[in-house]
Structure formats: structure tokens, C-alpha cells
1. Among P, Q, considering only distance in nm of label points 7 Å out along Cα→Cβ at positions 35 and 107, which has the greatest calculated value?
2. Can you rank P, Q by mean count of other Cβ atoms within 10 Å over residues 27-34 and just name the one with the largest value?
3. Could you figure out which one of P, Q the value 111 for volume of the Cα convex hull per residue in Å³, for residues 59-122 alone was computed from?
4. Kindly point out which one of P, Q the value 2.9 was derived from, the read-out being distance in nm of label points 7 Å out along Cα→Cβ at positions 19 and 67.
5. Supply the structure label, taken from P, Q, corresponding to distance in nm of label points 7 Å out along Cα→Cβ at positions 83 and 99 with the calculated value 2.2.
6. Can you say which of P, Q returns 1.03 when Rg/Rh (Cα atoms, Kirkwood Rh) is computed?
7. So relative contact order in percent (Cα under 8 Å, 6 or more apart), computed for just one structure, reads 26; which one of P, Q is that?
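Nothing in this text is a laboratory measurement; each read-out follows from the coordinates by a stated rule. On a predicted model such as this, the values are computed, not experimentally measured, just so you know. Cβ atoms are built from the backbone, for glycine too; each structure is taken alone.
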Structure P
Amino acid sequence: MRICVVHGPNLNLLGTREPELYGTDTLAAIDEQLRTRGAELGAQVQSFQSNHEGDLVDRIQELSDRVDGWLVNAAGLTHSSVALRDALVASRKPFVEVHLTNIFSREPFRHRSLLSDVALGVVSGFGAQSYLFGLDGLLGGMRNTG
């Protein structure tokens, strides 16, 4: 199985951006953990990050025929991007939405996700482990549905 991890805006700042909220793991460290966990589970994991909505949409469209599923932390675009939602739906591949923090314990505008109702599942609030839990859930869900 081939999984692509989509990292949205500001996630390139992980490790230094508000470590009390987002932890001290860098994006590179999270990506390495995901590649290692994917290999343990028989999956190839690649990732990309952009601060630009259109770049994320373009990459999803570009890679749709070459991946079997998505692990998505859309960051702030979770709450605002119809275009990102549409690109994921158009890919016709399952995805799991992940968040480092518990979005429901934060500001009210973060409580609404434009992705969650079309996602296979949502994992939030476990820091960098949210990604690993999301990958486990995505691969398990894909194997159960064939």
C-alpha cells in the first residue's frame, strides 16, 4: 500500500512553533516515524507540506493515481478549505484526518472541520502520536474494506 501524508500550513514550523501546544517533534521527525511505522505495516509512506492551499490541491490531484490513501493534517485549512475537501473526495481514495491538538478543546472556530464527514476517521489530541494512530487506522480500515 502507498500512503501519502499531506501536511498543511505552518506545520513546517513544528518543533519551534508553540511547543506547549504542538510539542517539540519536528515535521522531519514525524515523517521519519511514519515511514518507519509504514514499513513495519507493509506500506510505503511519502509526505509533502505546503503553506499554500492551491499547492496542496495540485499535489493531491497529481498523486491521486499513485497512492492508495491519504493521511491529512490540513492544519488551519481544516476549517476553511472547500477546495482541499473537494480534491480529497475527487481522488476517490480513503483518508484519515489528524491533528496534533484536540481541536474540540480549543477556540470555537476550530471545532468545525470541512473534512471529517468525508474522512474514514479522525484522530486528534495525541501530539505527534496522532499521526501514528491515524496511519494505523487508515491501513487497518483499508485492509478491512479491501
Structure Q
Amino acid sequence: MAGRTSAKSAKKTAKPVLLSGGNPQIAKGYGDAPVQAYIAAMPGWKRDVGRHLDALIVRTVPGVHKAVKWNTPFYGVEDQGGWFLAFHCFTKYVKVTFFRGTSLHPIPPGESKHKEVRYLDIYEDGLDEAQLVAWVKQASQLPGERL
């Protein structure tokens, strides 16, 4: 019986910690594996949004580079010199960050204190996939942000 309790405890401690707003705490890392770990740890309906975003980005930008930094998945294109997009969990939505968002047409709706950054907040009730694909394609062709 004691062995079972230890195994259960080990499983519980292996789970990623959820930070404020339900954002998963994932160690910094490069490549697909840390991004998939982040997505797997996203709570509830946000996990489906994360899977959908990741698949959409991979489909739209073949050969996209991935990383997790500051508990946030980042996406970039090597030839563009940096990152073009990231997303992050908040309590009621998933926030997509376009680092050169003011250069996108139409400009994503969420304003930022950073001059070029724009946001798209995705709520449980869905998103305009065609518009998101257009923004991802445009963003991937702009100079990347070095972070």
C-alpha cells in the first residue's frame, strides 16, 4: 500500500504548476517537446485552443521554430531572425501576441504598451480561423523579434 501512495505522490509532483490565470509553468526549452508539454498542461478548454493554434501555425508556416520562454510558447522563422508570435493563458482567454502586429492587415484588435505589438484574445466560444491564418502567414514573413 505504501508503494502505491508513493507512486501517486510522484505523479502529482510531476504535474506542471499552474501560475496565475492557469498559465502552465514549463521549463525553458527549444523545439517541439517543450511546446507540447506546455499545451498538454493548459487547463480545460484552453488545451484545445493551444492544440489548434499549434497545428494552425505548423500548417501555415512549414519549418517553424518553436521554444518555451518565460512560460510561453514562441514561434519563429530562422530566416527572419527571431520570433513572430507567442501565446499565453489567462483566466478567461488565451492571448496571442504578434510581435510586429501593427504591420499586419487588418491590425489585430488588442493594443499594447509596446509600439509594434498587437494582441488577439481567444475566448472559449471560438475564433475567426481564416483571419488568424492570414495574420500568422503575414507575421511569419516579417522580421522576427529577438528575445
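1. Going through P, Q one by one, distance in nm of label points 7 Å out along Cα→Cβ at positions 35 and 107 peaks for structure P.
2. Checked P, Q; max of mean count of other Cβ atoms within 10 Å over residues 27-34 sits with P.
3. Q
4. P
5. It traces back to P.
6. Source structure: Q.
7. P
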